[in-house]
Structure P
Amino acid sequence: WQGGFGANVTITNLGDAVTGWTLTWRYDAGQTVTQAWNATVTQSGAAVTAKNVGYNGALPTNGVVSFGFNGSWTGSNPAPGTFA
């Protein structure tokens, strides 16, 4: 929608089992995360970090976890970059 967006993110663990996960990305056009669920999402400038919450940190090999968030934008809303 004009000035806002929603996103659903799915992470698949292709490595060894983990007891906590973190996903990072960048919003280089000034977008901001305004609300999140099933993850703790923080933002510092363009850098966004999503971390597991207590009930979804265990991720076995080939396991999948999902979270979502809403965001806002002004001017333009290109896809994020630099996922890690």
Structure Q
Amino acid sequence: MTLVSQLTTLDTLPAGQGGTVIHLAPSAQGGADVARRLMELGFVPGERIRMLRRGVQGGPLAIKVGESTFALRRFEAALVSIKPEQQAE
């Protein structure tokens, strides 16, 4: 299995699962400003994150980065490429 096939975006991560930030893409809606804001919040390559809660009907996502918790809109979370943690079987 290659690294590329193991990557996903933060907006698809199930609640309770964690991962590691790999890359941030620029946004078509906000250009580099949204990616810059995410980096300032701590979404930087190599940082571990955890999906705490998924909002209902397209609502915001609650994400833990370090010791902080943030609410992200789904389009913002879709800019963050992550490598999900392996789930214990």
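Which structure, out of P, Q, was helix-only ellipticity at 222 nm (-39500 (n - 2.57) for each DSSP H run of 4 or more, over all residues; to 500) derived from, given a value of 0?
On the way: P: 0; Q: -4500.
The value was obtained from structure P.
Work out which structure the value 0.7 belongs to, where distance in nm of label points 7 Å out along Cα→Cβ at positions 53 and 69 was derived from one of P, Q. Mind dumping the intermediate values first?
Values: P: 1.4; Q: 0.7.
The read-out comes from structure Q.
semi-axes √(5λ) of the Cα gyration tensor in Å was computed and gave 25, 12, 11; which structure, P, Q, did it come from?
Structure P accounts for this read-out.
Out of P, Q, which one gives 40 for relative contact order in percent (Cα under 8 Å, 6 or more apart) as computed from the coordinates?
Only one of P, Q returns 40 for relative contact order in percent (Cα under 8 Å, 6 or more apart), namely Q.
Who wins on distance in nm of label points 7 Å out along Cα→Cβ at positions 21 and 45 among P, Q, i.e. which is largest?
Details: P: 2.8; Q: 1.2.
With respect to distance in nm of label points 7 Å out along Cα→Cβ at positions 21 and 45, the highest-scoring structure among P, Q is P.
Every number here is computed from the coordinates shown, using simple stated rules; none is lab data. No experiment lies behind these values; they were computed from the predicted model shown. Cβ atoms are built from the backbone, for glycine too; each structure is taken alone.
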